[in-house]
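The following blocks contain the structures, represented as structure tokens.
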Structure 1
Amino acid sequence: MEQDEFALRKFVAPEFIFGTDARKLVARYAKNFGARKMLLVTDPGVQAAGWAEDVLTTLREAGVEYAVYSSVTTNPKVHEIEEGAEFYRREGCNAIVAVGGGSPMDCAKGIGIVSANKRDIREFEGVDKVELSMPPLICVPTTAGSSADVSQFAIITDTARRVKYAIISKMIVPDVALIDPVTTTTMPRELTADTAMDALCHAIEAFVSTAHSPITDLFALQAIRLVSSNLLPTLEAPDNRNFRGRMMLASLQAGLAFSNTSLGLIHAMAHSLGGMLDSPHGECNALLLPYVIDFNFDAVPDRFMLVGEALGLSVAGMAPGDVRSALHSKLVSLRESAGITHTLARLGVSRSDIPELAEKALNDPCIFTNPRQPTREEIEAIYEKAL
């Protein structure tokens, strides 16, 4: 049943600045927030690309002290957050800047949560568990996909339980996002494709979420249009700043949408995969996307018609079943054209893993806003199709 169009909805977003050289404003914001000493959270890849040093230069020039924590891996781990929080305390920091993709930004959020609340990061799993505000957090995203810079989500990997879990709270929305498309020009092709598919999944899941609203719909549909029309041109001309800028804009708009609607079954299943295999999140999403849409389609066919239009399909007058097939084909074609041509089996998933994967996906909070509530058996069947 379609929701009341004007049901009460709250929209949360940080202050953000979008555009060329936004990253160079870090020191100004650090001073605005009263930073005595900044903890810069990043990873070795971002350091190698030069973006962390770029930000450190602006801090040095402004006379802002800093310490650097760069022990962040893909899918940030509980122990990395614990080490980072201890380093933050030991160095006497009182503000944080994250420079990187989703992993450094989520790690920075985790460090902020632990530093303020003085409790184990695992205690904050779920919705609205963070009681005390984090230290000031500035985010400088260097990928176009995770949207951690504008969201109230942090995704943490607990290696002991082999699970990725979500912390969802308005307390972890960054204080400011400095979104500079230039930083994405150093992304390799594979990362460009994976992060773009993550943004596309954010936008589609936000649009069909049971918590969608007229405000989030605007952002979600525009993000779908931007990814579908700019991803392949970006891969062909990776140094083209117009294409890169549009992909960064897609990530921002998808983030403003999903941060306020939550997500759905694609992300629940992808988190389960990431927790078990430590595999790239965007890639997991891309491999699941067409099959989850097949499953969800009948719950909200009218909304999926609009998704099809935003993807550039001519769906007017088509029977719903034909729209579903066209959507599936379009998404598989986009994914494969972007170079994501393999299957879950290639990622290392075996049939015997599926029951455990399905069980974990079923308990992920992202599943609550999926337009169709699946059974464990239905989730298992989707994993099977994607093998």
Structure 2
Amino acid sequence: MKRIALSTLSLALLGVTGAAHAQSSVTLYGLIDESFQYVHHADASNNNLYQLYSGNLQGSRWGLKGTEDLGGGLKAIFQLENGFNPNNGKLGQGSRIFGRQAYVGLTHDSYGTVTLGRQYDPVVDLVQPLTADNYFGSTFTTPGDVDNNDNSSRTNNAIKYTSPVFSGFQFEGFYALGGVAGQTGSGQTWSGAATYATGPFSLAAGYIRMDNASSSTLRTAWGGTSDGTFDSVINNAYQTAKSIGIASVAAQYIAGPFTFSLRYSNAQYKSDAASAFGGTEKFNVGAGYVGYQLTPAMLLGLGYTYTHGTGDTKATYHQISLGGDYSLSKRTDLYLVGAYQHASGSQRLADGTVVGAGASVADYGYDSNSTGSEIVSLGIRHKF
């Protein structure tokens, strides 16, 4: 990452008034993740797909983050992060300029951090790092990302508090205002999570509740402060849900070159009179991961994810993922990742019809008409 020390003149050019503090700084950073990808049974006609695809291990991005030392251990902080697709140059996250993150706040070593703006929720911050997704990204995540394990959802209008670390323990609290006059709870999001680490063992748990916008008529889409987690046919039919509640827990143990991880989540898509489906659709997810650091430069990974949906419809998805990541340097690595998924049962389509469950590997959004599908990606990631 390139660090740019800002002088008084450069701050003025950026439109910021006041004198520059001697210890103020801004960091420009980013990464590009690009791959050649093959998908077996990529659509409803079960056609195969060959393409360039960006964002397997991490989404391509660039950003700015900075601090200003205010004295007495207090600092002002900010972060602006853009997502983009290097294949066509388009913005990500709904074509937002800074769709990944955009916040400002204050931090103190003894009292913690408060940030305001578009942010990740506490479950993403504290639970996700202990899962396979942290190492091998989208190919190792939940089908449809029904539990937001792959960070599909970010939240607008959010206020977040992050505590200092107390003897290995840390927690976060989070609330996003719906911003509707006379309807305080419309579209609101709230979340909390905690983590504890001691030696090679780490444990984290959290919960997030995302509310849709209130409506007196039938909804047609999701409209909460959070983006929602609708990444495939597996859960697209539930965009008119009243709310989404996700409870997650994960544990990790590191033994020499091995990393072992287990996680469980329960995601509930609840309906009301304005929803286009009835009842509550529940997804129970259990997953395990084993990573092996073969050499200082070579990481191997094996993951299994079990996803079971009940309530409105009933379907089961078994997914096995494999990956290898080789570092050419501290900033550049090559990777090969792949997954196979088998689906059974039934699922509801966005138009309301119920059909036999089709495979949709991870959260790529390829919706097969077959019960089985595979995906393989050979890529390069460069950080700057």
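We did not get these values from a lab; they are worked out from the coordinates using the rules stated. Since this is a predicted model, take the numbers as computed values, not measurements. Cβ atoms are built from the backbone, for glycine too; each structure is taken alone.
Identify the structure, out of 1, 2, from whose coordinates helix-only ellipticity at 222 nm (-39500 (n - 2.57) for each DSSP H run of 4 or more, over all residues; to 500) was calculated to give -16500. Clearly, the read-out refers to 1. Each of 1, 2 could give volume of the Cα convex hull per residue in Å³, for residues 259-370 alone, but the derived value 125 comes from 2. Given a computed value of 3.4 for distance in nm of label points 7 Å out along Cα→Cβ at positions 323 and 339, which structure among 1, 2 does it belong to? Only one of 1, 2 returns 3.4 for distance in nm of label points 7 Å out along Cα→Cβ at positions 323 and 339, namely 1.
Which structure, out of 1, 2, was semi-axes √(5λ) of the Cα gyration tensor in Å calculated from, if the result is 33, 22, 19? That value comes from structure 1.
When FRET efficiency 1/(1 + (r/R0)^6) of positions 91 and 251 (r between Cβ atoms, R0 = 30 Å, to 0.05) is calculated, the result is 0.25; to which of the structures 1, 2 does this value belong? Here the read-out was taken from 2.
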